[in-house]
1. Taking distance in nm of label points 7 Å out along Cα→Cβ at positions 31 and 55 as the criterion, which structure among I, II has the greatest value?
2. Kindly point out which one of I, II the value -19500 was derived from, the read-out being helix-only ellipticity at 222 nm (-39500 (n - 2.57) for each DSSP H run of 4 or more, over all residues; to 500).
3. So volume of the Cα convex hull per residue in Å³, computed for just one structure, reads 153; which one of I, II is that?
Structure I
Amino acid sequence: MNHKTEGPPCRRMEASLQQAAEGKITGIKKLYVLAHAAQCYRCGTFLERMRATLAALKSQRLDVPSDALDRLREKYGGRE
């Protein structure tokens, strides 16, 4: 498959592409997914964008006040 159009990834590949971007698959499944992404423009683009998004999210630093958890517990009564 070599779709040269923008659009969503192949329907059956989306979850596997997400797992590949997150580093959650190994072995033959990983090889299959990466080979497919190399041949399919839409899936390859999806994988690249997913990796870029995850990298951007990981690089963000969230400044959370040190007492935030205590304030949440106080407000919501320790409910889970």
Structure II
Amino acid sequence: MADKSAARTRAETHFSASEQRDAMVKDQLAKESAAFDARTLKLRALRLAKEAEEAAAKAAHDLANPPKPKKAKAVKRVKVS
């Protein structure tokens, strides 16, 4: 009986240590995932702000500098005899 309880104690110790390592790995993965998501959101916000700023600058430039009217193409006239 003593051998079975000692073996059981060792097995439970090993199992609990394994569970702790698994929990630490899951926590680490969750932290890395959260950090990645936060960085992605930050970069997306910066990109959208930059695109909005560029669009506003382009609109202001277009208002200040309207496009020049295009000249009509010259048509070649062919004499028919």
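1. Across I, II, distance in nm of label points 7 Å out along Cα→Cβ at positions 31 and 55 peaks for II.
2. I
3. Derived from the structure labelled I.
Each value in this text was obtained by applying a stated rule to the coordinates, not by laboratory testing. Note that the structure is predicted; figures quoted are calculated from it, not measured. Cβ atoms are built from the backbone, for glycine too; each structure is taken alone.
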